[in-house]
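Nothing in this text is a laboratory measurement; each read-out follows from the coordinates by a stated rule. Everything numeric in this text was worked out from a predicted model, so none of it was measured. Cβ atoms are built from the backbone, for glycine too; each structure is taken alone.
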Structure I
Amino acid sequence: MPPASPRSGPGKRTPQERTGGDATGGDAGGSEPGPGVAAPVPPSARSAAEDRLVDEIVAGTATAQQRRLYRSMVSTVARLADDRTEVIDLKVADSALAEMADAFRVFRPFRRRRKVTIFGSARTQPDHPAYRCTRELAATMAGADWMVVTGAGPGIMAAGMEGAGRDLSIGVNIRLPLEQSANTFIAQDPKLVEMRYFFTRKLMLMKESDAYVVMPGGFGTLDEGFELLTLLQTGKAEPAPVVMLDVPGGTYWQGWLDFLTEHVEPRGLVSPDDRAFFVVTDDVSEATGELLGFYRNYQSCRWVGDLLVVRLLAGPDRAQLADLNRRFSDIVTGGVIRRSKPLPPERPETDQLELDRLVLRFDRVHYGRLRQLIDALNQLAD
């Protein structure tokens, strides 16, 4: 995986070098560029050139918002050129963008389909109970018309795709020299994308799904599980159900939960409310009930300015709304939780306009409590 921070040390250029100057002072005045260095392009000329390039690429097919984003990406490439970014860093940026573009293309036809991502070990054998549990869970989710997304390798990933069947499987494989190639249930399928980097792969496995199952696994599985919980805890991912599923009678996830409650929570490093993000179980029926039940009333949410809009199949009545305001006033920074019609920014996008809505000024901090609010809203449908 590439480094998360900028390169430093001998490979880092001085400001003079980045602008064509000589660090020894021979060109410090900036009157002429050094030999072999092009004169800087005036900002106005560059801006016009970038606009023309975007016009040539997208013609009249893009919306205004798409054009702004294409323009921003072109500008980013120009900044890389300004900084004379090293070849190794350009390769990382180029590969990452190309991989994401491929993944966007694969997922695009299925954006409106509910999907569950299953994480787990590539080393789990087909005769292991965890394999059988995964296959059963995936088959149940596929029976409810959900698609199943996995890392496309062997072990737990193959079990998920075997259970779901090829038509309802999407694979995001990682290229490794020894351990992993696409399993037979998704190999050569157009719904398979191959990636070089773990970070782009994790992005797609988490970005595109509506629910998650984490089976017992090694470093990679634990990394994926913790990153997923981090995204939920910080609001970088939309609320979604997460199940840590063990084999019947297994103790893997119970030991993990004991570690959190005995060593992490007492130090104040996570909140007890954060346990709302996940369910630990060794029962496939309970697991599928958690995944499917999360959307029995709650459907989605989005920000409109400083208001969080929560979309529901059925909103609370007056007494239920008063109870919600009493129980969850601690996460509201002003005003109250109230029912609402679609807000003006939602209407041009026809953003689930048929659904009921609650709006609140959520504090953007206590996402565990927000998950508890969603659970309370789902209980209204019971």
Structure II
Amino acid sequence: MRVAIWAALLLCVGCRDQSVQPEPVSSAPPATAPPATATPPAFVAEKVTGEAKAMGTHLSYAAFTTPKLDAAKVRAAFDAATAEIVRVERLMTTWRPDSEISKVNAAAGKAPIAVSDETFAVVAEAVHASEISDGAFDITFESLHGLWKFDEDLDPHPPSDADIKAKLPLLSYKHIKLDAQKKTIGLDRDGVKIGLGGIAKGYAVDKASAVLKSAGLTSFFVQAGGDLFTYGKKADGTDWLAGVRDPRGREGDYFVMLAVSDHAFSTAGDYERSYIVGGKRYHHIIDPRTGYPATASRSVTIWAPTALLADEIDDAVFIVGPEKGLKLVESIDGVGAVIVDAKNNVFVSKRLEGKIQRVHPPTDAL
């Protein structure tokens, strides 16, 4: 997903004619006129963009300068936002053995691990997402790590049915034991692992957005992979626009556009981190009920008040499909969805009816 942004700035400066009145005749020496004061130029907002890498994905920023924040200060705010995302990554990644999540996984079946308030809150939110989606969203999908290889270790060879079946008992959010008073997370069975790949980027985007707000920016967006949050309106007073990628189209081809201001926007698609074997597409969004990649959808885009909420709900809806997914979406305040199902049908939730711009039908292909 990419964000289409444009800004047209119009500046009108009015001048007022002033009549000079004749001065009365006087014998006194003429007064010296005060020096003319130059009128400072009117402020014109400038769009500033930035890029970075973190959490295994591409980060994009855009913002407009303010009378107090020039381009250099905006770029410094972007750097601070990236540092915040990196900080979150260090807490919640599974790619570092010293992260809090890795420590929880290493102690599975042994003892609960004390974690930071942030990590505890994100895991608790993930468990809540599991509960409201009847287990469709489940961070214990990480228990399959090593069987499916869709990351840097991409290997287009699906695991055997027997290997998946052996791991299935480890996939359940009910293995996660939370102690809110002690701020501990425990996994009740050896071999159970949790991963926050379906929720941590959304949380990080929200934290980065908070950094930009505190810096004084009033119009910006932050994007981390498929997770986006926008704040304010563009300098010309219009909304930011986000495009929903055609799941079978070329990169940069959007079949729907949506105005997104003061809202998050997250897309889960089967076209990222995927491969095709034997005429079947395999991808990284695993259905915890089967241990296999979910098959009900091609793409799900969620519009929500926070990037954290959008990030967790898009996976859940992707897994359960449009019928159950739309019921889930409609049950949560401020949330909308655009769904492309496995047969290339498009579904739009009630909250987004009339808000989307259809560019073209999604391409139909394997």
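Numbers for the structure displayed
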| read-out | value |
| --- | --- |
| Highest-scoring label, criterion being mean count of other Cβ atoms within 10 Å over residues 273-280, among I, II | I |
| Given 11 for relative contact order in percent (Cα under 8 Å, 6 or more apart), calculated: source structure among I, II | I |
| Source structure (of I, II) for helix-only ellipticity at 222 nm (-39500 (n - 2.57) for each DSSP H run of 4 or more, over all residues; to 500), computed value -8000 | II |
| Source structure (of I, II) for Kirkwood radius over Cα pairs in Å, for residues 185-320 alone, computed value 17.2 | I |
| Given 58 for percent of Cα pairs over 28 Å apart, calculated: source structure among I, II | I |
| Label whose coordinates, when mean count of other Cβ atoms within 10 Å over residues 209-216 is calculated, return 24.4 (choices I, II) | I |
| Label whose coordinates, when distance in nm of label points 7 Å out along Cα→Cβ at positions 137 and 313 is calculated, return 0.9 (choices I, II) | II |
